[in-house]
Structure 1
Amino acid sequence: MKELKIQPIRNGTVIDHITPGTAIKVLRILNIPRAGATSAVTAAMNVTSSVNVHKRKDIVKIEDRELDPHELDKIALISPEATVNIIREYDVAAKHRVRVPEIVTGIVKCPNPNCVSNHEPVRSAFRTVRDQPPALRCQYCERLVEEVADHLLP
C-alpha cells in the first residue's frame with residue numbers, strides 16, 4: 001500500500017498533535033489565508049498519530065512563518081496538546097509544547113455583555129481554571145468561559 005507524505009518545508013512552523021477537527025480553527029486564529037500571501041500552507045486533518053496508532057490528530061504546516069507568543073497562547077487555548085516545531089533549512093531548529101497560560105489577556109472576549117471589558121477601554125483578562133479542556137474565568141465579572149475557541153479575539 002502506498003503511503004502519501006506531506007511535503008517537507010524548508011523554513012517555517014509545523015503545528016503537530018492538534019486536537020482532531022480543530023485545524024480549521026487554528027488556521028482562522030492565525031489569519032490564514034491572508035490576502036496577498038504566497039507561502040504554502042498545508043493542513044492535514046484526522047491523520048493517524050505516530051505516538052499512538054489508535055489516536056488521531058491534525059497537523060498544520062506554514063512555510064516561511066514563525067509564530068509569536070501571542071499566537072502560541074491562542075493555539076494552546078484551542079488545542080492544549082499541540083506541539084510547535086520551528087523548521088530551518090528542512091531541520092527542526094526548536095520544538096516545544098504549547099502551554100495554557102495562567103493569565104490570559106487581550107486574547108479572549110468576555111461573553112458577558114455587561115462586563116466592563118466590553119464597554120470600557122480595558123484589555124480583557126482571564127484566569128485559567130482548567131487546562132484540559134481549557135476553561136477561563138473573567139477577572140472583571142467572574143464569568144466562566146468553557147468554549148474558549150468561540151470567544152477568541154482576532
Structure 2
Amino acid sequence: METYQAKEFSRVGISAEFVQDNQAGSVQAGTIRGLHFQKAPHAQAKLVRVLSGAIFDVAVDVRQGSPTFGQWVGVQLDAEAGEQILVPRGFAHGYCTLADRTTVAYKCDNLYCREAEGGIHYADPTLAIAWPVPPENAIVSDKDRALPRLAEIANAMPQAMPT
C-alpha cells in the first residue's frame with residue numbers, strides 16, 4: 001500500500017512537507033490520547049493512520065479568530081481499511097482506541113518542540129466531543145487528564161492561520 005506520495009498530495013492541494021514520523025501504541029480499547037497541539041511557530045500538520053486496530057480520531061480548531069474555533073470533527077480509522085486523515089496546523093488532535101493493541105502512526109510537517117506543547121482536556125464540556133467511551137470509563141494518562149479547558153487557553157492561542 002502506498003500511504004504517501006508528495007506529487008499526488010500536491011495534486012489535491014496538500015503541500016505539507018513531512019519532516020518527522022511518530023508512532024504510538026495503546027494496549028486497551030477505550031484509551032484516549034490528546035487533545036494535543038504545538039503552538040506557533042512550531043505548529044504541526046499531521047497525517048494520521050492506524051497500523052493495527054482502530055481509532056475514533058478527533059481534530060479541534062484552536063485557531064483564535066477562526067469562524068470554526070472550538071469546533072471538532074471526528075472520524076473512525078482502522079488498519080484494515082487503511083484510511084488516513086490530515087490534521088491541519090492550528091488544530092488540536094486526539095483519539096480513542098476502539099480495539100486492544102492499537103498502533104497509530106503519524107507524519108508531522110514540523111519538528112516537535114517541548115516548549116510549544118499545548119493541549120485541551122478531552123472531556124471539555126464546551127467541546128462536547130462524542131467519544132465512543134464514557135469519560136468516566138476512559139483510560140487517560142495523568143498528563144492528559146490535567147490538561148486545561150479550551151476557555152482557559154483561548155486567549156493564548158495564535159490568530160487564525162492558513163491550514
Taking FRET efficiency 1/(1 + (r/R0)^6) of positions 80 and 144 (r between Cβ atoms, R0 = 30 Å, to 0.05) for each of 1, 2, the highest value is that of structure 1
Quick check on the output: 22 is relative contact order in percent (Cα under 8 Å, 6 or more apart), derived from one of 1, 2. Which one produced it?
1
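For structures 1, 2, which has the highest computed value of mean count of other Cβ atoms within 10 Å over residues 32-39?
Details: 1: 10.2; 2: 22.2.
Comparing 1, 2, the top value of mean count of other Cβ atoms within 10 Å over residues 32-39 belongs to 2.
Taking Cα extents along the principal axes in Å from the coordinates of each of 1, 2, which one would give 40, 37, 27? Can you show the working numbers first?
Details: 1: 56, 38, 24; 2: 40, 37, 27.
Among 1, 2, the structure yielding 40, 37, 27 for Cα extents along the principal axes in Å is 2.
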Of the structures 1, 2, report the one carrying the highest value of mean count of other Cβ atoms within 10 Å over residues 16-23.
1
Of the structures labelled 1, 2, which one yields 19.8 when mean count of other Cβ atoms within 10 Å over residues 40-47 is computed from its coordinates?
2
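Just so you know, all these numbers are worked out from the coordinates, no wet-lab data involved. Quick caveat, the model's predicted, so the values are computed rather than measured. Cβ atoms are built from the backbone, for glycine too; each structure is taken alone.
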